[in-house]
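Right after this note come the structures.
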Structure P
Amino acid sequence: KYKRLSHSVWLCTYHIVFCPKYRYKVLQGKAEVLVRNQLYRLSAQKDHVLIEEVNIQSDHVHLIISIPPKYAVSEIMGFLKGKIAIKLFQE
């Protein structure tokens, strides 16, 4: 279960909850599918970042995510939330 990089052994799994502005209920239907697909696609772009579980409610998202120590949690979440927001506004 432990993961290895060249100079470290790690097991950093986080439970992260995030919600849209004003907690509006916008994550339904097509938006829910788009967010789920984007989460998996974007996490694959970062080395060793793995989404273990996702639960999307209409007004918030629960993530169980594994992030290596070389990345800050805030860096990964800023990347994911930013790209997903751009994609949602385009659709």
Structure Q
Amino acid sequence: MVGKPKPVVAESALQKVLLERQNQLGWTNYRLAVEYGKLFHPELPARSLATKYQTTVNQVLENPDTCYFVTVQNVLKAMQGNLAVQFTSIQEVKLG
């Protein structure tokens, strides 16, 4: 009998966000790989997409901080999300 996989403990804020969203969607890594693949090859069957993109998705979920920015951005898009940037410091500009 196969046991349940061990839950992944998030090591970074970005990883935590990704794993929480995956959990909210109720998606396995396989399903996420399929959705990710649909961004590039919507005509391919699910099995082909999963085979082609499973490793990419696994790498992003395991350590998004070391992956290419565009890859993380596309995983977010596959999860029906996007990336927003917020600056914490505001520069004062005097006029006149």
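Miscellaneous remarks
- Structures compared: P, Q; top value of relative contact order in percent (Cα under 8 Å, 6 or more apart), i.e. the largest, recorded for P.
- Identity of the structure behind 13.8 (criterion: Kirkwood radius over Cα pairs in Å, calculated), options P, Q: P
- For mean count of other Cβ atoms within 10 Å over residues 42-49 computed as 14.8, the structure of P, Q it came from: P
- For FRET efficiency 1/(1 + (r/R0)^6) of positions 10 and 58 (r between Cβ atoms, R0 = 41 Å, to 0.05) computed as 1.00, the structure of P, Q it came from: Q
- Calculated for structures P, Q, distance in nm of label points 7 Å out along Cα→Cβ at positions 26 and 50 is largest in P.
- For helix-only ellipticity at 222 nm (-39500 (n - 2.57) for each DSSP H run of 4 or more, over all residues; to 500) computed as -11500, the structure of P, Q it came from: P
Bear in mind these aren't lab numbers, they're just calculated from the coordinates by the rules spelled out. In this text, all values refer to a predicted model and were calculated from it rather than measured experimentally. Cβ atoms are built from the backbone, for glycine too; each structure is taken alone.
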